[in-house]
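Heads up, there are several structures right after this.
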Structure P
Amino acid sequence: MAAFEIRSWTSPDGLRLAYRVYEPENGGEGADAGEGEARLPVICLPGLTRNARDFEDLALHLAAGGRRVFCPDLRGRGESDYARDAMSYQPPVYVEDLAGLFEAEGITRFIAVGTSLGGILTMMMAATRPGLIAGAVLNDIGPVIDPVGLERIGGYVGQGRSYLTWMHAARGLHETMAEIYPDFAIGDWLRLAKRLMALGTGGRIAFDYDMNIAEPIDAAAKARDEAAQETGTAAPAADLWPLFKALSGVPLVVVHGALSDILSGETAQAMAAQHPDCELVTLPRVGHAPTLDEPEARAAIDRLLARLS
């Protein structure tokens, strides 16, 4: 199996931000790359409360196939520093942070794999830096976000739950996420717990992110509620279709969990219909978000990468 190295870069506001680098087993050469030409790297961007470990199996798989894979921890997650200003936990800041990673590694073009928030960042980068993204995987995210899922996420982010043992943590995840992964066995829950959580300084196992990432979410919800009270109508959702359309020039895979409360089947179908080069993969009996270890998702990612040198 390919090994990984943990490296870091510095954000504009002085945070140490960490990332994993998985080096290709064959030096990056292969049948779909020109002679002496390295393949495009892959950058995996995690969801709101997740981190670089979320992609460890996918990254090993892609590195074994000859790709360099970069898996960053966004500020406040995993091995990265927590922000001094909690209101900096917002997508435009994450995009600005990532520009430092690209500069540090000399990356001028890459294939993006974005889960949930990571997919939003992918769309934002496509809109603000044309040509940067050569291909993309949007994992259970799109230009319309189901308010049911947003409410669910708002109800658990920043709650600070902790557990005595890994088995307690696995059972805790099962209690709260059984509808998302109805076919998981206890070994799957343990594996997920070790991706999402870490052993804290107090000896208890806790989610591996700064609980203060909830502050901008809570502030935005409060502002929407106040505006609704003043106007008597709910504030319209942000229009993300222009961001999605910025990906129209690159090959795209949309992975959709059939049980998702974030990406509806209707929106997923609309994305596929409006993008000229999109493969839609809907995974049965999976909610938000697919792990990307599912065989159907893995095969679609492989097909996408086979097209891109």
Structure Q
Amino acid sequence: MRVVFCGTPDFAVASLEALLAAGHRVAGVVTRPDRPKGRGGRLSSSPVKEAALAHHLPLCQRHPKDPAFLAWLTEKKPDVLVVVAYGHILSEAVLRAAPKGAVNVHASLLPAYRGAAPVQRALLNGETVTGVTTMYMDQGMDTGDIILQEALGIGAEDDAGQLLDRLAPAGAALLVRTLADLGDLPRVRQDDARASYAPPLTPADEIIRWEEPAERVVNRVRALSPRPGAHTLWGGRRLKIWRAGIGPAREGTTPGRVVQAGGGTILVGAGEGTVAVYELQAEGGKRLAADVFLRGAALRQGTPLG
């Protein structure tokens, strides 16, 4: 099948590679423009762009509202448009440019977690099951008819990066199955009454709220790792917590106050229970395991955080 592929992050690369391995002809690849990255502000290509260049595929980085974008897409004459974590809303004209329609891979079991951050929001909410969905795209936010779905369990220690690493190949395999029988598979209308939403993460989502139960604090750390990271304040400076778990019960703890900082262990009081911090990073410092961090940091029992 002749495909134009739209995607941007690592999650989308697995689907692009799977299409090529399955023998589909990728007539073109669409991705976001290069963006400044790091302290030097050097332009950085998206993972999908890097994959497209490696396979010598025609590339387009125009904004989908640019009239030249639709002209480029029409010239490629795709049978189907495939969209995986592209990052732009597509117009009705673009969605209709391919006779077999536009197919999307979404990292949730729709209608749950419609939106830009389904994996992070699922972890924030303490979900134990998520999955991937292929659907026909329409003008709504992940509201199109469902084609196929596959559920995946969420491990107790999974962070967003680890979960995405498992969802990406699952979504890619589901996409190949979808295109193999596209048109013959049933279309299932979504039940809007069961819908939930996953809006983009905001800076406020990154702040650890120690007054929350320990489980909720740990879920926030998991959801924000490996980027951008959940943080608290220590002596007025930002302290990122990269990996944490639920600690042992302690009497008389205060939310945000260090209960233990020794023997390679950091425990912090929460609204309910304690949080065991396994990996952290002081502002301007390196990401370190708790035992290594304690060798050179003046973090003591009783220190307030946040």
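Since every read-out is calculated from the coordinates, none of them should be taken as a lab result. Please read all numbers here as calculations on a predicted model, not as lab measurements. Cβ atoms are built from the backbone, for glycine too; each structure is taken alone.
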#### Entry: Among P, Q, structure where relative contact order in percent (Cα under 8 Å, 6 or more apart) as derived comes to 19
P
### Message
Quick check on the output: 40, 25, 16 is Cα extents along the principal axes in Å, for residues 40-111 alone, derived from one of P, Q. Which one produced it?
### Response
P
### Summary
Comparing FRET efficiency 1/(1 + (r/R0)^6) of positions 88 and 296 (r between Cβ atoms, R0 = 35 Å, to 0.05) across structures P, Q, the largest value goes to P
### Query
Which of P, Q yields -11500 for helix-only ellipticity at 222 nm (-39500 (n - 2.57) for each DSSP H run of 4 or more, over all residues; to 500), as computed?
P
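Ranked on Cα Rg over 2.2 N^0.38 Å, which label among P, Q comes first with the largest value?
Largest value of Cα Rg over 2.2 N^0.38 Å: Q.
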### Message
Suppose FRET efficiency 1/(1 + (r/R0)^6) of positions 56 and 128 (r between Cβ atoms, R0 = 25 Å, to 0.05) works out to 0.30; of P, Q, which structure was it derived from?
### Response
P
